[in-house]
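For reference, the structures are reproduced in the following blocks.
Laboratory data are not the source of any read-out in this text; all were calculated from the coordinates shown. All values derive from a computational prediction rather than experimental measurement. Cβ atoms are built from the backbone, for glycine too; each structure is taken alone.
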Structure I
Amino acid sequence: MWYAIEGHDVPDSLALRQSVRPAHLARLQALLDGGRLLVAGPCPAIDSPDPGPAGFSGSIVIAEFDSLDAAREWADADPYLVAGAYARVDVRPFLKVLP
């Protein structure tokens, strides 16, 4: 089943994000390589594709896991959460309807 994983950044998280971004992206690449990633990306803190020093307010990942527990376990190990860039991560089932 698909699961929506939403990370919510702490204030001024940009430096923390940058420090662990390669590890974060490697985990997403593994999901993609396994055919389990629907979409992933950050949410700019301002209305701009390049938020610059404003950074990000969080990230969204929609990926396939065997269970809600498995999705939560994956999310709990995210480098952004472990490093403290995320204040919290929400995980919930997702039903893809379109496209």
Structure II
Amino acid sequence: MAVPKKRHTKSRRNRRRSHLALKKKNLSSCPKCGEPILSHHACNNCGTYKGRMVIDVLAKLEKKEKKLKAKELESQEKEQKQDKPLDLKELSKKQ
């Protein structure tokens, strides 16, 4: 393994590391909705790229809403089952 003969100065170290700094992202605005986006990327807000629809944003929103409604219904059903007293028939089914 290589071992340095002399110690490097702080300024030499800092000059070497000068290119490691984080740079600010160049954001441009979407021509359709005006939302800030990265260049050469589709807009997450309206789903357009180069003036044409690429992503169907409404379908994604509808899918998320359906999932949320289904979870709410399941949680309501569980609460109703827990609140209801057990009958003899239901007790015999569980055993």
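Given a value of 2.9 for distance in nm of label points 7 Å out along Cα→Cβ at positions 38 and 62, point me to the structure among I, II it was derived from.
Going through each structure in turn, the value belongs to II.
P(r) over Cα pairs in 5 Å bins from 0, in percent computed as 3, 14, 24, 25, 18, 12, 5, 0: which structure among I, II?
I
For helix-only ellipticity at 222 nm (-39500 (n - 2.57) for each DSSP H run of 4 or more, over all residues; to 500), the calculated result is -14000, so let me know which of I, II that is.
II
If you work out distance in nm of label points 7 Å out along Cα→Cβ at positions 30 and 46 for I, II, which one comes out largest?
I
I, II: which one has relative contact order in percent (Cα under 8 Å, 6 or more apart), as calculated, at 11?
Structure II accounts for this read-out.
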